[in-house]
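Dropping the structures in below, format is structure tokens.
Bear in mind that the values in this text are calculations on the coordinates, not laboratory data. The model shown is predicted, which means the values in this text are computed figures rather than measured ones.
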Structure 1
Amino acid sequence: MTAKHVLGLDIGGANLKAADVRRRALNRSFPLWKTPSELSERLRALIGEYPETTELAVVMTGELCDCFATKSEGVVHIVRSVYEAAKLSARFWTTDGVFVSDQTAIAEPERVAAANWHALATYAGRFAGTDPALLLDIGSTTTDIIPIADGKPATLGRTDPERLRSAELVYTGVRRTPLCAVFGMEKAAEFFATMDDVYLLLEETTEKPKDSDTADGRPRTRTHAHARIARMECDDAKGFGLEQAVALAEDARGRQLTYLAYALQRVLSRIAPTPRLVITSGEGEFLAPSILARASLGRTPRRSLGDELGPAASSAACAFAVAMLANEAGR
């Protein structure tokens, strides 16, 4: 009997992530909205990094890309691209907590749209047991605040529009969020810089000189982050010095933390009892202690998926989670 090797895929609008149950994970930048026709080719290359794969388990958020007229159209495109990429058996996680086939995903696209948070929370629930808990997942683009009860997601909303209204989904993250979204009309309302530049300049993230996935296409270095941030003041690095840029970055960081703490307090205000455990994850997990302290959860026991899974798998936590869920469901 051939051994089963499940590969989890998390297909987003800006990144493609893959992970297997052995915690081997990959994260590939791919702006889906620019070239949706290339999705199957990109997925084929990603899946090819795991030649032993026999099954796929999939979650997605890329259906929201504005290259699709509707989210349903986006789901159908993603599902078909997965099949074209590998022609392997594929299961899609739903927001009601079960796997469905590709045919069901196409027939009922609303069930699989933006279900990655649910897979992650379902996996994370095992660390809480029957105790009330909370998952705080801070990503590159969004932040999820997910109550967990009896080991399962216990959100007010299921769809992204519902979760956005309930503050369980906050559209801010540590990398892709434009800086003008944090400052509003106080600064230049242009895509000059992102929160990635803030955390680069404050030395909370690592420089990657070979990575040019930035607002101006120049490398992810502190020198270039300084220049990008200066443009928020309609200036340049010569006119807007390093100390000024650092001060602006600290202001942006504080504003983001304040808003995330406010969203967390909104969620906490309607759940009872108070969480006995906070599970943290995501590319921006390093912000979790500050956010929790501002929301009066600083002394609540915390479990880090970054520590639990290691840096590679935690950076693709939703892909790893759905791989684990599919592997366990098939036992």
Structure 2
Amino acid sequence: MKNFLKLAASLVLMGGFLWAAFRDVNGTLLIEALQTANPFWLLLSAIIIIASGLPRAWRWRILLLPVASNISIRSAFWAVMVAYAGNVVFPRAGEVARALALEKDHPTGISAILATVIVERLLDILTLWIIFGVVLFFAREQIGAVFPILEPVALLTLPIILFAFVFLGLLSAREERGLSFCHRLLARLSPRLADGATHILRSFLQGMKAIHTVEGYAGILVSTLILNSLYLFAMYLPFYSFDLSHKYNLGLFEAMVVMTIATIGFVLPAPGGIGSYHFFCAQTLHHFYHVPAEIALAFATSVHAVAIFGFILFGGPPLIKLLWHKKAKK
């Protein structure tokens, strides 16, 4: 029942955003805009999106080193592809599927691998809000007019994320002593809560051990820069597919603005970002840069479609293989 309610809620969210994105759009003009798109740039964008799995796999492997030193970037990459495909079907299920896919071929302990997945995703959220802070500095008035809720949400959540990293960093510096202190503090409320929370914190600290080294810091920083640079170009190149660079003078900075706000659509728990991505991406192009609504939505639909197709093409077969393996094992 719990899973059913989660799926139902995500489908309602998807339907609501799809309605909001398409309600005032002329269907004929939308189809015409889709037909005039140059597929070359869209295909190139899809290739870059898939290639972005490599720096993500590299960064994840750095976090995995204290847990399992024998995992290759290739194995991590295919597990990342499984996650991408899994998130298309069910929001957030891909992260669990990623851990299961890696653990299947490298038995290490699912809790330790899952802890590194969560740390890696926290790095994504922190990076997103930092980039959003830059975008907000330059386009605060536009964001406030079109998406008034984003600024207060960002101002609220960024300190929380920073606090979480600082807390985990301080805790990892005094690992056993810090865990013991947290356990005693929580035990006053509930011994069961204290045991569970301490176990979770211990897993997190294991997932953060690689960050303590100079090589770990450097590797995570460089891989994160490469990862987000690829995301930026994957958003920028389709501008040429719809001739947005020439007609509306859209460049790399505008691509960063659209990428950052559209990515929020993927953060929301809609399957594969369907609906939410279309809404945020199209609204940004239309209201920020005066791109006609039909062209803006055609752009969002095309970029999202080629990305999802790439995820399913590369991540679908290993995801099916994983599900079949789990069924056979049961």
Structure 3
Amino acid sequence: MTENRTRRFADATRPLMKAFMQRRPLRGGSLITTVFGDSIAARRCEVSLSSLIKLLQPFGLTERLVRTSIGRLAQDNWVTARRVGRLSYYRLSSAGEISFSQATQRIYAAPAQDWRGSWTLLIVPGEADRESRERIKDALQWSGFGQLASGVHIHPEIDPAAAQELIARCDANMRPVILQSRSETVQGDRRMVELGWDLDELERRYTRFVSSFVPALAALAQDRQPEPMHCFHIRTLLIHEYRKVHLIDPQLPPNLLPQDWAGTAAYELCRQLYLKIADASDRYVQGVLSTSAGAVPAPTAETRLRFAPAADPPADLSLKGQAARTPGT
């Protein structure tokens, strides 16, 4: 009986890993980005390419795919490379550190409850070339902006200075018009939300996320000492899937969201599961990754602030009684 109980978390890990490895195309760069953001950035160190390949192999990433993907991240100035003899080492670039720091604040922070009631409008001039407009559109979407019309983007929280900095990082040779405005009524605000975002799609994606990871959280009630390797695998997939939804979520104030918003349950599940497996996951990373001087350092104390415990009672993770589903069902 005891042996069966201690395998529960491993059993919950397998379908999630299998579902990830069956994706086509298998996007190595995206997963490497998650690992750097969640497990490496907080250590503020370089890592050897050989140890990174070993860390990612269980996810189905071949040595060739890792080498190709990290090379592209270097070309895009997310990471920088250093060679010592025949060995290669990678660390976040200065630009990568800034971007990861901003993403980290959004991913691990609790949903905002207060709102000033003002909107930041960003208007891309018509003379901007198509490539610049598409690059800006993608960057704004991944920062939670909605699009009211072609070239007109809106966000409920980002201040004008941050919006200007975001555009500057797009390396676009243009100056957008940035305004702040306020609706006269709540109905006007809700109409803005209706035009700018597809909340139904966000709801569906958050619901799928919760259904996928509920079994892993439930398994921890039976398996109190899961294997550190499995903890790392689940933690990585947890943040990988959560960030893909959460970073395009504008984090609207509660009064502009539907009742029983699935994003609330998704955050609470992510918080609970992450905090339960973070330490064991870190121990596994410590034993696999290496620098030119040996083992990677421990994460900084700042990581203890991730998913800081909420003061309110936990959200209902059952999603109104829906049965938990494993990926692909």
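Among candidates 1, 2, 3, the computation of Rg/Rh (Cα atoms, Kirkwood Rh), for residues 200-255 alone that gave 0.95 used structure 1.
Comparing relative contact order in percent (Cα under 8 Å, 6 or more apart) across structures 1, 2, 3, the highest figure is found for 2. 1, 2, 3: which one has helix-only ellipticity at 222 nm (-39500 (n - 2.57) for each DSSP H run of 4 or more, over all residues; to 500), as calculated, at -11000? Source structure: 1.
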